[in-house]
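Bear in mind that the values in this text are calculations on the coordinates, not laboratory data. Keep in mind it's a predicted model, so treat the numbers as computed, not measured. Cβ atoms are built from the backbone, for glycine too; each structure is taken alone.
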Structure I
Amino acid sequence: MAAWPLVARAQSAMPVVGFLHSQSPDAFREQLRGFRQGLKEAGYVEGENVAIEYRWAESQNDRLPALAGELVRRRVAVIAAFAPPAVLAAKAATTTIPIVFGTGADPIRLGLVTNLARPGGNLTGVSFLIYELAAKRLELLRELVPGATRVAVLLSPSAGPITEASLRDVEAASRTKGLQIQVVYADTSREINAGFASFARERPDSLFVGPGPFFTVRRVQLALLAALHRMPAVYPLRQFTEAGGLMSYGANVADAYRQAGVYVGRILKGDKPAGLPVVQASKFELVINAETARLLDLTVPASLLALADEVIE
């Protein structure tokens, strides 16, 4: 009992990190492990020498300003914010608390920093480069389904700048490749179902699923519906392929979260965000689900198998 005040003082002396996300923790466990691994690499272990205050918006972006405000009032040492709506809410909430962001959108286009090498303000972080790979995903889809001429494109409005950039890139790439696209927007499970119902009527040859945290949360639903409608599909992240999706190409987001965790640790040790360059995701991976390909009666070309970082059997 005599030791309790000492323990309480030790806990109160721990730096506190605010963690802000637009979605729910269930769909981002691997990314959370990556974030904690990054903190550990920087010398911080949750519960031992750092505390983390989590705020999850559960897909309700209108809650983010209030959640960001809670972290500011809590006077956390650093805010780690992920996905554009959460990052923008954190940015609007404080100009003094350091913010480490993780986003698939262009940080300059999003207005987070003016220079990647020298951020200059209270924000720095990691760019996943999710949307900039749209043309490459279409190319891989065309190689897997060479006869495809009509591609359905499923996009999430809640992803904001990521969706806008993805649409621009997909439209430009489809014109270059002579593809027709059918764009459908969805931000609820019901809208996803309605989108696939329209695909059943229009009969596109393949499906391009755009990036965004909401689709990551609904990845099992998307993979099941694509299989049900026998639609070859390409996705932005490996989590979709692990859930039964056919093929994915994109950054290793868990590693990007790890890099964000390292930056949070460096700031806790005294580094300033203004002097930490924005990190560009460096690990990209092509993952193919061979079992799903067999279910769709597709033969994966040897050239794609050779390029794949992983083939799920």
Structure II
Amino acid sequence: MNPIKKIILALLFSLSYLQAQSLEPRLYSNAPIGLNFLIVGYSYSNGALPNIPELGLIDPDLEVDTTFLAYARVFEAFGKSGKIDIILPFAKIHGTAHDINQNRLTRDVTGIADMKVRLSYNFYGAPALSMKNYLSYKQDLIIGASLQVTIPTGEYDHTRLINISTNRWAIKPSLGISKAIENLILECAVDGEFYTPNHEFYTNSTRKQDPIYSIQAHLIYNFNSGVWVGFDANYFWGGDYKIDGEYAEKRLENSRLGLTLALPVNKTNSIKIYGSSGVVTRLGTNFNMIGFAWQYHWF
């Protein structure tokens, strides 16, 4: 296989429309400076809402279809590599659930979801390289950080408990490490997501939420053909919230397992297939999810 093609495939970014419970292999990796990515993706989930895992719905049976368009660019800063990515999602929700008072809730809505912007920077082990110099680069240890902002651009109705948008801003700083051992890559990242209040919550209440913290780990194997597969796991906790000043005592202590497969198509295109499922869940937050993404790159 063409060495450039193998390198680009190995850099397939894991952009998916999830929040605190996300599983994102290869978030902290090096790439040639000036490389651009355009990604189109789709995911399907069944169960609870993947973007608002702490609502405490009882017996949720919600189907969520999400499509997204994303753009990413690799840049240089202080001699190291960084990346900015923007995700524009569109979602459809259909299904039923019950609230804490056993009232049956139904929802059938389609619209724009909350946009995400993320800045990532590798401050150790990922020098800024041209494509020519990158061809001889071998990863060892990379340490990086990222900051993601979720912007409440999505469809929201304060008379409904189940919505596409969270109707609040979220800021998610993260710190990650990636270690290569021949064809294996071991990754680990820790993060916390912090939220602004939603002053238009269900029935015009004010909802404030504590941060949700998470840790995720990935075991990635690179095949000589350029294909790679990732085994993913995470654990997330926190998220107690207040409604009109009263704590609801709905703390999360959940974990998920996932699998990611990246495949080449040609010199400039590649695809990713991914899925995950809850292992330990609380508060009606369990859901199963599967998705795929198509990626095109250029300089």
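Of the structures I, II, report the one carrying the highest value of mean count of other Cβ atoms within 10 Å over residues 34-41. Kindly include the intermediate steps, with their values, before the conclusion.
Numbers: I: 20.5; II: 17.4.
Once mean count of other Cβ atoms within 10 Å over residues 34-41 is worked out for each structure, I has the highest.
So if we calculate FRET efficiency 1/(1 + (r/R0)^6) of positions 114 and 234 (r between Cβ atoms, R0 = 30 Å, to 0.05) for every structure here (I, II), which label has the highest result? Kindly include the intermediate steps, with their values, before the conclusion.
Working: I: 0.35; II: 0.90.
Once FRET efficiency 1/(1 + (r/R0)^6) of positions 114 and 234 (r between Cβ atoms, R0 = 30 Å, to 0.05) is worked out for each structure, II has the highest.
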In terms of distance in nm of label points 7 Å out along Cα→Cβ at positions 50 and 242, which of structures I, II is highest?
II
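Consider the structures I, II: one of them gives 14.1 for mean projected area of the Cα convex hull in nm² as calculated from the coordinates. Say which.
Numbers: I: 17.3; II: 14.1.
The value was obtained from structure II.
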Identify which of structures I, II gives the largest calculated value of mean count of other Cβ atoms within 10 Å over residues 74-81.
I
I have 20.0 for mean count of other Cβ atoms within 10 Å over residues 138-145, calculated from one of the structures I, II. Which structure is it?
I
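I, II: which one has helix-only ellipticity at 222 nm (-39500 (n - 2.57) for each DSSP H run of 4 or more, over all residues; to 500), as calculated, at -12500?
On the way: I: -12500; II: -1000.
Of the options listed, only I reproduces it.
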